[in-house]
Structure formats: C-alpha cells, structure tokens
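Take a look at these structures.
Values in this text are rule-based calculations from the coordinates and carry no lab data. Being a predicted model, the structure only gives us computed values, none of them experimental. Cβ atoms are built from the backbone, for glycine too; each structure is taken alone.
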Structure I
Amino acid sequence: MAQNNVIIGIHAVHEALKDSLTLDQILIKKNANNEIIREIIYLARKQTVTVKTVPVEKINRITRKNHQGVIAFSSPVDFHNITNLVPSIFEKGAIPLFVILDQITDVRNFGAIVRSCECFGVNGIIIPQKGAAQIGEDAVKTSAGALYKVPISKVHSLPSCIDFLQQSGISVLSITEKSSTSLYTIDCSVPLALVFGAEDVGISSAILQKSDACVNIPMQGEISSLNVSVAAGIGLYEVLKQRPQIL
C-alpha cells in the first residue's frame, strides 16, 4: 500500500483532526482507550470521518513505524456538506441529479461509478460514514481522475439524508432487481437521486422503504443481476436520455 497518504501515530492523527485536515478513515487498534483516543473518536465523528477498530496486526501490515495503535488515511478530495450542496445546485437553475451509494465498499466499483457520474453530469455522490469504499489513490486511479471533479458528500445516516433530499424536492429512486417496475417507465426529468446498493446485500430495507420508487433494469438473459457499476451507468444514461435540454 502506498504510504504517502497515511498519517502515523496517535498525536499526529490527533493534530490532523484538530487542524480539520480532510481524512477518509482512521484505524485504531482494538482495546485502545485513553483520553486522546476518546478525543480522536469524538472529533472524527464530528467531522464524519470513519473510525474502525482493528487488530494491531492489520495496522502492522500497513506500516512498520511506531504507530502507537493509531493511523489515519488522508483523503485526496474534500468532502461537501450536503445541506449546502443541494441549494447551490437549485440556485444555479440546474435540475439536481445525485447518486447515493449504500454499502458499496469495493474500491474498483466505486471508482468506476464515480467515472460514470462525471460523464453523465451528476451533481454529487452521497456515501455513508460507515460502509463506504476507501477514498485514496486507488479510487482516484479507477475513477480516471473523476474523483477530483464530482462532489462527494459523506453523511452519518443515509435514511436521514434521504429525508433531507425529499424535503428539498428531490425524488429518490432505488434501482433494485427486487422491484417489478421498469426504470424505463419512470419520469427521470425531475430532480432525482438514484440509489445503488452493494452486489451481495443490495439496498438496505430502510432505504427501500423511504424511496419514492423502486425500479429494476429490464434484462433478458438468465443472470438476474448486473455489476453495480454497470447498473449505475445504465441508470444514469436513462436519466440523461430523458433530459433533452442537456443533449
């Protein structure tokens, strides 16, 4: 693993948080507990930085330096506050288009989705604080640099974020093979957020219940599901196709 985005040691990570450096995630060895550790966790939660407790062996595989049981990964991009991002898009006179990623942790899938989002003019990608792909050099590479162009919002709770989007006039559309309604029957010309879930577990029931509609991508083959990055590309193209003012 590349080391240039790794912050090593309890005091270095603590100072990075106090200076509001943009971090993607923090790893803390299991059973570590002191005043500075507790403050690191507090500041991380306040700044929507993912914190994971892991066996010390995992940290040792990342660095052999004196890490004191704590390391952090800096993010190559700044995260956007969704409550500021949404009104800024409306103020520009644009029709908002967001993508919500539920428990998509594979970096290659994440990067490919970000690349498609940039190509199709997505205004922002929303990911959860816990259960998201690590945003580092590999994600930037697989996105072909699109991570530098598409705003990323990291939120504490996807269901709460969906409430905010709906209150702002944005319809939430979950794309899932569990639905019997075709994507192609839905009006995608309105302010919209598309939800995609992990390939193994799909979209969580809490998000499906909050969605304005659940739809599938019609298929004719025997395999009943698509790779999530492929599904995202198809879904985004359908939105673009229905927005003639963009074409």
Structure II
Amino acid sequence: MLLEVDKIEVGYGDAIALWDLSISVRSGEIVSVVGPNGAGKSTLVNAIAGILRPHRGKIVIEGNDVSKVPSHRVCDYGIAVVPEGRRLFTAMTVLDNLLLGAYRSLARAERDATLAEVFQLFPVLKERQDSLAGSLSGGQQQMVAIGRGLMAKPRVLLMDEPSLGLSPLIVGEMFKIIQMINERGVAVLLVEQNVNKALEIAHQAYVIEQGRVTASGAPEVLINDPSIREAYLGI
C-alpha cells in the first residue's frame, strides 16, 4: 500500500474533526474524497501532510509511520500538497514559485528535468515564467500550484479543492490535467466538492460526513447510490 490512513482521530484542541477514519491509496490510483463543507476533508489533507497530528491511529507511507514526522519532513516520504486556495507567493515570479517546490534532495537533484516536464504539461507557464504569480488568471495560478507540487517529485499528490473558484470550462481542463498527472505515475488523493467530476476520474472514492467515512468503494457504485445522488448530485 502506498498510503494508508488507519483509524485516525484528529482535532483542533478539544474539538474532534475526524473520528476513527481510514482510507488507503494504492500506487497508480486516483482516490477521491468527497463530502459537504465542514466534513473534515481538508483536515484529512493537513493530517497526512503533517500539519496536524493525529490523537490516535497512524498514517503510513510505504510502510513508514509518519504520524509524528514534522510537516517539513513529510515531503521526504514522497508526499506533496496542492493546497486549497493555491497559496502562491504572488509578488514572486512564476518560476520562483515553481522552484520552491524542489525542496527535498531528490527533487533538487532532478530540478531542471522536472521543470521541463512541468512546462510540457503547462506550456502557458513557460511563456509566463518571468511574470509575477499574482498577475495570472485563477486557472493559471492553479497550474502554478500544481506545478509546484510536482516539482517535489511526489509519489502521492494531495490536491485540496483544485476546482475551487474556477470557471466551468477551466474546471473541465483541470480534471483532464489531474488524469494526465496520474498517467505519468503519480498517485493522487483528490479532495473535492465537485462530486460528479471527482467520481468520474477516480479509481476509488470515499464519502466523508461529520468527520467519518460514511461510504466508500468503486466510484461507479457510489455514483449510483440513491442517497449520494440525492445529497450531492441533486438527482
């Protein structure tokens, strides 16, 4: 198993956000995590990334328990995050934002080759590499955020609401890009409110409500579940 989250309990002080939650990601998979606002999806991403530490349970990456590993070292285990809201340094250039992703030693050693791959995936970023990140459109800024994550040479890319704030046309392109990244050998844990799109590209999926997994399995099964169709697809 590439990534295994095993019965974690995570909270903010005394407020528990995730209860006895387990998910797994195999090599080569896109795993989508869907659910309403406040369900705990972003908390899950932050726990895997080491920003929040579980009170109970464990997070294992390729057999290594990283539950207590500092967040700045989690990337050494092949984890990279594309955070909600992009979190770019808007007063820095596109190129400088991308290069910040090449943090771990493996990524630094292969920085130039990885940068060429990112520019191949996002040609517009090569054209705009000397522009300030803050001058880009929302879709282009999301490309920078994804490219920065890829610069870390991850085994698993955690993507937190990548379609947030994007136009419908750009959203469609964004999900195609996620599939392309996966086809290049990167597993993806996708946290997303666009349930239809998230299930459409996933190999496995989980539904989180009030900090607990309430459904999981093959996306084609979940998308035909009457309760999920009514709650999330308006059908």
Structure III
Amino acid sequence: MFSANIFTLYPEIFPGALGHGIYQRASEKKIWELNVKNIRDYAYDKHATVDDKPFGGGSGMVLKADVINECLEKNSNDYKTYYLSPRGKVFNQELANEFSKLKGINLLCGHFEGVDQRVLDHRNIDEISVGDYVLSGGESAAVVVLDAVIRLLPGVLGNENSTKEESFNNHLLEYPQYTQPRKWRDLEVPEVLLSGNHGEIKDWRLNQSQSITQRLRPDLWTKHCNKSKKN
C-alpha cells in the first residue's frame, strides 16, 4: 500500500478532492493511505507558536525549524520528504511516474514566507514545485502531486492502458478526443475515427499528438525529437 504523509498547518484541507471518485475507491481497496499531521501540535509553548519574523528583516513570517523538525522526528518513517516550494524542481509526469514506484512519500507544506532553511539542510529535504507561480501554501500543491501519483498506482484506474496514451508520455501531448453525437453544430467527428481501421486510427492519433505538441509546447517537442534520435 502506498503511504502519503502530509505535514501541514491546515489538516482540515485534506483529503479534499482526494476523498472522492477513483481516489476514495482506491483508498477503500487499501491501494493507498493518507496520513495528515498538524505541525502546530508539535509547538513548544502554550501559544502553539510555529513561526517568527525572518532574521535580516523582511515581510511575512517563517516557519520555525525546531517545530518542523519535532513534527517530522515524531512521525519518522522510511520515506523521502519533499518540501513544496516555488523554487523547487518542477514536478512533471516523469517525477509522478518515479514517485508512483515508491512505497510512499512525505510532503511538507510551507506557509507564510516559507520554512527555516536549516531544517531543510539538516534533514536533507528536497524541494519540488508544481509550477512557476506562488501559492499561499503548499496544501493545494500537495493535492496536485498526489493526484498525479495515485492514479498511476496499479489498480486505481479501471483500464491500465489509460495512462499509457496520455499527455507527456514520450514527451507528446495527447491527441484530440471525440464522443457522441457524431455531428454537433455542423462539426463532425473525423472520419478516420469511424473507419474501424485501427492502424489508420493509431497513425492519425500519433500525427495529431506530434502536431499539437510542436505547436503548443515546442519545449516538449524538442525533448521528443532528442529522445527519438537516441532510440
């Protein structure tokens, strides 16, 4: 069973979207579990202080190294800890695939102006980011990461082949999808998809993926071309 461990100041946010649909069913089938710890429970003083002003001045507050370390220490496990931060390594499909092969992960959610650097250094905590933008806290980012990872776990999706044809596999975006009705507002489904010729359908979808990737994500297209050359 995959173990997802969240360390946060706002445990009430979870499970959120992860408590519904395929994620809820997968949890009930013991494919994965969610453990949420409130960082504030590990504060030392009667006011449950978890943050303080940054040394050197500046706006905002910084989460205290001693409190975070106490929280992580008292809930120690064998899984790698990642701090959700806008300056971290960008989380992508490759990383989601990598995480899905692990037995579990720890996700540390920052808030305010972040966390004291010393606890990251002391515990060798890597940083990951869900994109080049700033969120008010790491909680929503944690949901994004777990959403991407859990759906890759064996038994979560009804059709295991679903993840093999999605965007970002082989550095290509997914081809367009169509369903009933065949004609809608004078717009028709591409004829090849109605032909029943699986070879032609496969070629059409590949061509569409390549065209869309080249047009919308030239960075991915370059990676795809480089990978194709190596193979």
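Mean count of other Cβ atoms within 10 Å over residues 104-111 computed as 15.0: which structure among I, II, III? Intermediate values should be presented prior to the final figure.
Working: I: 19.5; II: 15.0; III: 23.0.
It was calculated from structure II.
Of the structures labelled I, II, III, one was used to calculate distance in nm of label points 7 Å out along Cα→Cβ at positions 40 and 72, giving 2.2. Name it. The partial results should precede the final answer.
Numbers: I: 0.9; II: 3.0; III: 2.2.
Answer by label: III.
Thinking of I, II, III, which structure, once P(r) over Cα pairs in 10 Å bins from 0, in percent is computed, gives back 7, 25, 28, 21, 12, 5, 1, 0?
On the way: I: 7, 30, 33, 19, 9, 1; II: 8, 33, 37, 19, 3; III: 7, 25, 28, 21, 12, 5, 1, 0.
It must be structure III, since only it matches.
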